[in-house]
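Undergrad: In the part that follows, the structures are each spelled out as C-alpha cells.
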Structure 1
Amino acid sequence: MEQNNQTTQRRRGIYLLPNLFTTAALFAGFYAITSAMNGQFETAAVAIFVAMVLDGLDGRVARLTNTQSTFGAEYDSMADVISFGVAPALVMYAWVLSSFGKAGWIAVFVHTAGAALRLARFNTQIATQDKHYFQGLPSPSAAAILAGFIWVCVTHGITPETPAIGSVALGLSVFTGLLMVSNFRYYSFKNIDLRGKVSFIWAILIMLVFAFLFTNPPLVLFTLFMCYAISGLALTLARRRRMRTERRL
C-alpha cells in the first residue's frame, strides 16, 4: 500500500527542466509588458524575442530528455498566450496604437484573440495534424513580426509621429491575428534532427546566417519572419493549384 502511494505521488509531480524554460519564457513576456509601460520599447521588443527562443527550447528539451507531459503542454500554451498574444499586442498599443482610440485597441485585440484561438485549435488537433506543417501562422512568429517592427522603428529613429507608421502598425496587428486563425500551411521544421550528423557545409551556412543576422538584428529578424508569414500563403496557394491540376488529369 505504501509503495502504491509513493508511485501515485511521483506521478502527480511535474518535470522541472522543460517547465523552467516555459516559466522563463512567460517571465520574458511579462517583462516585455512592464518595459513597455515604462517606455522602454526596444527592451520590450527584445524580451519578446527572448521569450521566443526559450519557448522553442522547452519543447526541444522535453523531447530530448523524454519529459513530455500533459501539464507541460497546457502550461506552455497558457504561457504562449501571454508572451505571444498579450505581450506584443500591449507593447504595440503602448508604443503607437493608443492614439488611434477604438481602432487601436480593436486591432491589438484581434492579434491577442488570434493567438488564443490558434493555440486552442492546435491543442485540439495535435493528435491528427501533419507534423511537418502548422495550420495557421504560429503565435511566436506572429509576435516576432510585431516586436520586430517596433524594434526596427526604435533602432532607426522612427517615432510614432512619423506619417503612416501608425497605419502600418494597425495593419500588421490585424494581419498577424488573422493569419494565426487562417488555414494557411506553414512549414514546422520539426523534422530537423538536432542529434544526427550533417555535412560540414551546414556549419559554414550556420556561421554565415549568424554573421548576416548580426549585421542588423532587428531588420533581419523582422524581414525573416515577414517572409515566413508570406511563405504560408505561397505554400497553400501552390498546393491548391497542384490539387486542381491533378483533378483535371
Structure 2
Amino acid sequence: MLILLVMSSFSLGGTIDPSVPDSKYKEYGSNFKYVLSLKGICNCEKKENEHLFHASAVAISPHWILTAAHVVNGADGVKVVVDGNDYEIKKVIIHKDYKEDEIGYHDIALGYCESDLGLDFYPELYEKDDEVSKVVSMAGYGMTGTFSTGYTKSDGIRRAGSNVVERIERNVIVCSNVGGRRTQLEYMIASGDSGGGLFIDNKLAGINSFVMATDGKSNSDYGDECAHTRISLYASWVREKTKEPVK
C-alpha cells in the first residue's frame, strides 16, 4: 500500500459524506473547543524555502498541547489560536524516537505555552488497548471536500465527524470510509488536520497523522484510509514530560 503523509504545509477540516450537509460537520466541530488551529514557520532544507504553515493541535491542559511531530519538526514561531487569540508555544518536545522517514511511528509532539489557554475542558488521555471496532470522533482545521471529490478547499473552520476503528497498524489507529460499519457523520482527516485529535468516549485516543492511498493520491476520497498516532502507547511519555520543569 502506498503511504503518503497528510502534509501540514497547506493552508487551512476533513472530507465528509456527500449525502450529509456540511453544516452538520461544522456544528459537531463546534463542540471540540480544545482542538485548536496551529501555525508557524516551516524551515525547510534551504533557507529560501521557509514558509508559513497551518495545522491542528489538541489542548490537554491549561499549558500543554499535543500535535503531530511532523508538523512542528524544524518549525519556528509555533502558535495556537484560541477564540481568535494567538498563544505562543514556548517549548516543543518531539518524541525522541520520531524519524521523518519512518511513517507510522512516534509521530507525536508536546508543546508548552506559558499563558493559560483558558479553556473550560481538557480531554483525558485514552489508555486502553481496545480501540479496534470503537466508534470514534475526529476533529481538525484541515482542508475539506467530500469522499467523492477528495479535499478541494480550505476555509479555516473546525469540522468534526465520526468513524469506526478498523485496525491497528504499526503505532497508529486506522479508519476507512468504505466497507464495515458506517456512522451518521462519516469523516476522514485531510491536509491540515495533522495534529488534531481522534476521540473515544470524550478521551483523546489518537493524534491525526497521515492518509494512506492505493491510487497514488492521498486526497481523502473514497478508498483512502486515515491513520492516527495511538495515544495509549504514549500516555506515560506525556505524563513524564508534562511533569518535568520547563526550561
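Undergrad: Using mean count of other Cβ atoms within 10 Å over residues 87-94 as the calculated read-out, with 27.0 as its value, let me know the right label among 1, 2.
TA: 1
Undergrad: Let me ask something else. Given that distance in nm of label points 7 Å out along Cα→Cβ at positions 15 and 199, derived from a single structure, equals 3.3, which label among 1, 2 identifies that structure? Let's see the in-between values first.
TA: On the way: 1: 3.3; 2: 2.4.
Going label by label, the one that fits is 1.
Undergrad: Which structure, out of 1, 2, was helix-only ellipticity at 222 nm (-39500 (n - 2.57) for each DSSP H run of 4 or more, over all residues; to 500) derived from, given a value of -24500?
TA: That value comes from structure 1.
Undergrad: I have 0.85 for FRET efficiency 1/(1 + (r/R0)^6) of positions 31 and 207 (r between Cβ atoms, R0 = 25 Å, to 0.05), calculated from one of the structures 1, 2. Which structure is it?
TA: Source structure: 2.
Undergrad: State the single structure among 1, 2 that was used to calculate distance in nm of label points 7 Å out along Cα→Cβ at positions 23 and 223, giving 3.4.
TA: Going through each structure in turn, the value belongs to 2.
Undergrad: Computing Rg/Rh (Cα atoms, Kirkwood Rh) for each of 1, 2, which one ends up highest?
TA: Checked 1, 2; max of Rg/Rh (Cα atoms, Kirkwood Rh) sits with 1.
Laboratory data are not the source of any read-out in this text; all were calculated from the coordinates shown. Given the structure is predicted, the values throughout are model-derived calculations rather than measurements. Cβ atoms are built from the backbone, for glycine too; each structure is taken alone.
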